[in-house]
Each structure stands twice: as C-alpha cells, then as structure tokens.
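Below, each structure is written out as structure tokens.
Computed from the coordinates by the stated procedures, all read-outs in this text should not be read as laboratory data. Since the structure is predicted, the reported quantities are computational estimates derived from the model, not experimental observations. Cβ atoms are built from the backbone, for glycine too; each structure is taken alone.
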Structure P
Amino acid sequence: MCASNRDSEKYKIKKIYNLEKIIMTLEKNDDDFNPPLSKRGLLENYAKKWVNEGVVLEISYKSNFAGIAVFYCNPESYKYSFLTFIAINRNYRGKGLSVLLMESVIDYCKGKGSLGLETQTSEENSKSLHLYTRLGFKEFGRIDNRENGIKSIQLRLIFNEFTAN
C-alpha cells in the first residue's frame, strides 16, 4: 500500500489492529490536541472503536513505527469517508510522512468506492490545515460548539467532481 514513488525502502504503510500500538500513539501525541485527547474520554475507548469500526493505517520509517491515520470508509452507508485522526510521532516529523500516509488513506477510500474524504480540525491547527489544503481539501463548514470555545473547520476532498454532485 505505497502511496508515492518516493524511496519505498525508507517507509512502509500497512493496516494494523494492535490496540497497544494505537494507544501508545494517542499517548505520545496527546498534548498536540486542544483539548488533549485524554481529557475527552478514555484513550483506550478511542482505540477500541477505531479497531472495531474503522481502518487504522500505520506508517513506519526505516523499520521504526512513525505514526497512524484512522478513518471510516463505509460507502454503502455514507458516500464520503471520514478521517478522524492522523499523527506522526515527533521524531519522524518533517520527512513528508503525513503526506504519504494521507495519500494511502485516499487511495484506500477510492478503492472502496467512496466519493471523497472528509475531516475536521481546529481552526488553530495550522499544520493540519496546511496538509489538507496541500492535498486538495476544501472547507465546507464550521462548527462552533467545541470545548473551550475552539472552532472546527470541516474539510472535504472530492475524488471525482463529476460523480460527487
């Protein structure tokens, strides 16, 4: 499941089901989220839900675990897939891994028949907004009801403009 023609010997992307690895990623990246994920509920509950209901892709870099992306892809019930979480561990940031991981998510969703991919992020999360914009996502809404008065931006990437209307 390689998403780019970059040197694939440096990275590998695969589907995972390992709860401990997912929880470890949540814990390592907890303070990157406002409010922290641990304050929204039990991290273990997120991990269990993702393994049971979603798709979790892991990216490794030079054989080391580097991050995950979590998304729901059920085109039978909803025509757009939904990216709920993406995180690259701090030691591996700045290497383009988030783009590679997102390209794999997009390829997976396209292959399952989704019309596009949606996500949402805090309007304060400039790094995520830059990533999504770079990949072609467009804003389609805002949510004002997040904790601590933080507003979210809803984003959508349409895979094929002609079939999504």
Structure Q
Amino acid sequence: MSQFTIEIEDEAPVVVRAAVPADRQSLIDIQVRTSLMWPDYRQPLLEDPSWLDLPPRLFKENRILVVEEHGEPAGFAVVTPREDGDAQLERLMVCPGHWGNDAVSRLFEASITKARTEGAWVLHTDALESAREFYETFSFVVGGRLETSKGPLFSMRRPVVGLPGTA
C-alpha cells in the first residue's frame, strides 16, 4: 500500500502507511494503552496478554495499516481477506489521546480502501457492546449477535463499494 499524506489545517499531517516489522512493539504498546481503557478488554488482557501479539506473517502479507501523527504511530488496523472474498477488520486500535480526531477516520478510510482494492465488497468486524456504537458511526451495521462471557459480541459489516465516499 502506498503512503499518502493528508494535510489538516493548523494540525500536523496525518499519514497512513503499511506497517513494517520495526513497528511491532509500538503497535503492541498501542493495543495495551487502548485495551486498558475499556473494562471489556482490561481483564482478558491482564489474564492473557498473548492475544496482543502481531504475528510476523501480518507484516509480511501487508495486512497492517499504521496511522501516524507528528511522525509517531497513533493507531493501526489489521485487514485480512475472508474465505468468502470479503475482508475482515480484525483489529482497529487508536491511542486514547487521538480519539475524536482525524486519525481514526483516516484509518477507517484506508482500511476500506485496502479491502476494496483487494476485491472485497464488504468489510466485516466483530465488536463487543462497548464498541458497537463506534462502528455504527462508520456505517457498520449489525448482522448477528452472539452471547459471550464478556457480554454480547456483534458481527458487523459495511459495504466498501456503492456508498457515498466509496468508489
């Protein structure tokens, strides 16, 4: 994926780029900081931090997008292909200090673009109750619900073609 820069008036440029192996520890740190903010994720993280791992294959297969502000990673997304030809947004993590700014929307835009350029029609994700409304603000809709020990898990999806803002 090529790097692109978006200039924001009176702010530092926001850059979304493909992750490289040297980003690995920074991205794990972002996951820790972000996960500890949410009770849904805090306990599982403390019980088993191995779920934070980012396997080398994700870097090798160009599956991780990094959003930077001020030249530092502010967040990342993992987009993988599904067997049905669609794409899965496996993770989307943004440092709490960057919530509500342009980094989040630029990371979503780049994830959608990645899914579309790889031939997907729909981008899927799974979200706990605490994240459902967040994904809905980015045009994801609930397609299913599964009860888990952490509460309901929502299967969500959004088209990557055919909506305003999607080629």
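Can you tell which of P, Q yields 18.8 when mean count of other Cβ atoms within 10 Å over residues 13-20 is derived from it?
Numbers: P: 13.9; Q: 18.8.
Answer for the origin of the read-out: Q.
If you line up P, Q by distance in nm of label points 7 Å out along Cα→Cβ at positions 69 and 117, the top spot, with the largest value, goes to Q. So distance in nm of label points 7 Å out along Cα→Cβ at positions 93 and 157, computed for just one structure, reads 2.7; which one of P, Q is that? Considering all the candidates, the number was obtained from Q. Looking at structures P, Q, which one was distance in nm of label points 7 Å out along Cα→Cβ at positions 29 and 61 calculated from, given that it came out as 1.3? Comparing all candidates, it corresponds to P. When distance in nm of label points 7 Å out along Cα→Cβ at positions 77 and 109 is calculated for each of P, Q, the greatest value falls to P.
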